[in-house]
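Below you'll find the structures, each written out as structure tokens.
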Structure P
Amino acid sequence: MTALLVPTPTGFVRDGAPHRIVSGALHYFRVHPELWKDRLRRLVALGCNTVETYVPWNLHEPAPGRTRFGALPELGLSLDLGAFCDLAAEEDLDVIVRPGPYICAEWEGGGLPGWLLREGPMRLRCMDPAFLGAVDAWFDALIPVIVARQASRGGRVVMVQVENEYGSYGDDAEYLLHLRDGLRARGIEELLVTSDGPGRRWLDAGRIDDVLATVNFGSRTEEVLAMAREELPAAPLMCMEFWNGWFDHWGEEHHVRDAADAARELATMLDAGMSVNLYMAHGGTNVGLTAGANTEGGLLQPTTTSYDYDAPIAENGALTEKFHAFREVIGRHRELPPLTEQLESLGLEAEPPVQTAGALRLEHVASLQDLARWTELAPRAVAPPAFEDLGLERGMLLYRRELELAREEGSALAPLELYDLHDRALVLVDGTVAGIADGTGNPHVPAVVPLEPLEPLAEALLPDGGSRRVRLEILVESLGRTNFGPLLGERKGVLGGVWRDVRFLGGWEAVPLPLEEMGAELADHARSAAAEGPAALPLVVLASLEREADETGDVHLDVSGCGHGVAYVNGTCVGRYWRRGPQQSLYVPAPLLHAGSNEIVLVELEEPHPRLALAAGPLFEVIA
């Protein structure tokens, strides 16, 4: 069978008629499944005729050979790609699937599983036999889901992407051909595409024979059009990613792009006959700890939990100023009904309801150090093992050993130096926080914990001088594996060892804390181990949110009174928060809530007296 979409130099042909793709990126793995229909219908209201989604390998295959395509309650997600494609078809939308194996997407590791890095060095995204073996096994499980929903089989999948922005990573043409041929051999009959940056230096290594090349960009459309006509004269013009907004890193300003400016670029594309995929049309949320990170000059830049992207459809589904500006532009090229009538017919509200009232009570506070998992025995290793060595995809890793505390010439402790720390470490001595080591800077420079705060502790432990043995614990937090560039494939933990004074420290126990899976366990711990007085950091905080029987709105949880940690709602891990901003609230979709008392749990690393509240909408501010 031939593909439904036929590329020609003047545009696409669909069922024998000229066709322009107006697509919106909407990732099923960033939206609660009960909201899929609502968000797809908002794409329709925007004027889209197509939806595009990536496929995150690391969520679908959390361990080698263990694939999943069903519910993921610990993250409030569904991985049923087939159901998402079927639902899009019901809403009369074509589907573009971008299966990777690498997806970037500001997603943890670019979608590549951490377990790929367990068995020592592996060359990613190339003809390394070990990598290809893992990819082929994954595609054997994934691609049949897509094949069954192709237009040639009665579905609406009309386009499948080969890899992703490969021209920004490597030049192994044989690898791209292996993926192309593997997709065809597994039954993909629809149009295959690649996507790369807007110029020859990206396209040269990213495009391959018998696959349509598309480009990604966010501005200077006239220049891109001229380049595309020169470099891709036989291909229809298509922007696979129109970057109409941008994502946020922790500690940076919140990104907002002027709606009129973005709409002008979109108008230039459509006026020139270009097909387009809006990236993002609806960003959604990096639920749990799934956000990735970028690097610049050796500096790690972790991405926030919110993936709002300043998109036309906001994280909570609200129709933004950009939505209206884009719809007006799209309406010049596609016949659209009046928006008010269309929203009514689709059963949509322009501004989804939000719960802003209701008691938020802090009920129990316990120390994470008292958690049974924290204190369980663990095998010893000469050097601190990495997350990947222990099969830990995301979360925290607790290292511990004994250490001699001695007062010599008035000093309590020589500094600790954590070599090649990825990413951040809370250091405790006999249960007291001694300091925080930040490994997000240059990995060649050790993260130092000076331990001056221990001086008062040393006075208490060693009032008459001398020495004694104490418990040293290092709690390492992964802030997300790098998702783009030459540092892709980054491992997590204290990779270079812990140095003190004149030597490396050995004999470490290591306890994995897979936080995304621990919501119920943490709630039980907070109830049973609640402290009567002040609890030692890090904390487990249990709070409740009251909800009326007729309440249907989403919640924006104001965490500006907290420090740094991870939040759960009714056992579901809703994401990371951090006082440094810009994100100061967490989006909680209505399907995660119920009438009556709703349980909120925080794992709080830094603030001894966290405070929670409800906000009327998303909060963005750089505080520290």
Structure Q
Amino acid sequence: MTTRPPGRRRPGRILAAGLALVTAGALTGTSASAAPALGAAPALGAGVTVFDPSMPVEQIQAVLDATHARQVDNEMGTDRYAYLFRPGTYGTAEKPLQIKVGYYTEISGLGASPSDVVINGKVEVYNRCLADGGTANCLALVNFWRTLSNLTINVNGAGQDGCRASANFWAVSQAVSLRRLDIKGGNLSLMDYCTAGPQYASGGFIADSALPDVVSGSQQQWLTRDSSVKSWSNGVWNQVFSGVEGAPDDATFPVPPYTTVARTPLSREKPYLFVDARGRYQVRVPSAHRGTAGTSWGEGLTAGRTLPLSAFFVARPSDPVWRINAQLALGKHLLLTPGVYDIDRSIDVWRPGTVVLGIGHATLTAVGGATPLTVADVPGVIVAGVTIDAGTEESTTLLRVGRKHGIGISSPDNPTTLSDVYFRVGGPHIGKTDTALEVNSDNVLIDHTWVWRADHGVEGFTEGVNGDTQRWRTNTGRQGAVVNGDDVTATGLFVEHFQRYNTTWNGERGTTILYQNELPYDPPTQADWMNGTVEGYAGYKVGDRVRTHTLHGAGVYVFNQNNPSIHTENGFEVPRRPGVKLHHIMTVNLSAGTIDHVVNGVGGPADTGHVGVPVYVNDYPAP
């Protein structure tokens, strides 16, 4: 049985001395005013380290080990890191480079192709042990906020014990992405079966990657998009494949619980930083495509455009919003370097085709009720690699794309795109917002997001009934994602714990491929969890006037920890129209509360008599 833990202990923060590295091949924290020489690392901020293959593997290993020691338990901290590898090979068969990735850490290659940067070794995430440094309560349910992209891994477990050497472990949950990877020579395991045995893991995302044999194991839900896989085994509730060569057949759903879409209806790969043949830093911006399958790089350079780094304003957390907006108004793109940015007025993106790229989990925190980021009703804007936090004063929204009832210009061939954009309402501090993500523009692509109202954290998140009641009243987020635009596509939509509808989709011709939701843990009473005369709010709501909508592979989970007697009438609520089609959906009880039906009175209940046992509806309406 796979469930979330009934309580999470707040780990103490590890304080370790930093290990700075400044050599001819690696430059950390270059002065913002320094003009880099040809081939040198540009000024990418104090949280960025660039490695060169000429460096001894022991030196690289020491830097990465020191950061992991700082970040392995630093779940709610403010440190942010990006480790970038210039083209070349790192590690050998005898001396592999074995990287462990902690919170708020990005590991990325700087090649034009994943084959340009080769790691002989591993890049891994293990279970996190939450009890007194021992092996009790070891799991991956809170392994959030880390990034791995744009390199080749020749899996090598030399020097590790027999269990650890058996796979490259990537035991993670939400807000974690794997992109542009070529993994060879060993298995990829999405769970850690070595630390106190197989334990729980709760979701993730892979795109544009060539994968070996994959062991999903205790992963509850997962999306793999536009990739290839040698084989895939196991899965708990909801494993979704879209445009994946070698994906498993889903004909016997829900045993196993696979959902396979042959081609992704709309895709655009995330922009990436690379170094060209002359040593110049560039950003490759992939173009959008329809009906895709397999990797974008298998037959050559990913289709798209290349922008020099000089076309970007390279921002640091110390830069005020007015300076960022002034640079955007002058036609610059925006690169957000690692750190936490206090945003007291909106960063306004209003030019078509503007790229906003964050590295090292750059985080925008609302101050004074501001909306940290707004995007105008224009085509082709790309926002990628950015985390947006609610502040202590309520924001109307955290990210708004277009204006309600505005007159906008959009393009089906050049959609505004959100890639690896994450939202937090609470966690490191109390947060407040009415709506986290609001999409009003037409022709928008949401490619992997986690929209999270925190169920645990470091301030105002005390455990127990009184603490949960306090959280319900103070850490407020009414709506997670609201989509009002037409022709919006979401590939990997994770939304959790909001106090009304977690997702409301009002636009026509919307498509979602993998939806994951947990209802809020903390309503104090049934009266606090009422939608008029209806008990509770569905985890996924399609507006009553919508005529066409498609959903592939979705789950809504209930864990009313604060009051197990609470009921939610439906996990999904949609108009009863032939053009609104839900495929492979489910609800599940995680040990408290009840969802009475899966969708519109069909299916159910997911109650405490069936803990951990999904209630599936293969198709709604039934064929």
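Structural remarks
- Relative contact order in percent (Cα under 8 Å, 6 or more apart) from the coordinates reads 15; which among P, Q: P
- For -1500 (helix-only ellipticity at 222 nm (-39500 (n - 2.57) for each DSSP H run of 4 or more, over all residues; to 500), calculated) the corresponding structure among P, Q: Q
- At a computed 3, 16, 26, 25, 17, 9, 3, 1, 0, 0 (P(r) over Cα pairs in 10 Å bins from 0, in percent), which of P, Q: P
- Given 25.2 for mean count of other Cβ atoms within 10 Å over residues 159-166, calculated: source structure among P, Q: P
- Entry that produces 2.5 once distance in nm of label points 7 Å out along Cα→Cβ at positions 175 and 519 is calculated, selected from P, Q: Q
Bear in mind that the values in this text are calculations on the coordinates, not laboratory data. Note that the coordinates shown come from a computational prediction; the quantities given were computed from them, not determined experimentally. Cβ atoms are built from the backbone, for glycine too; each structure is taken alone.
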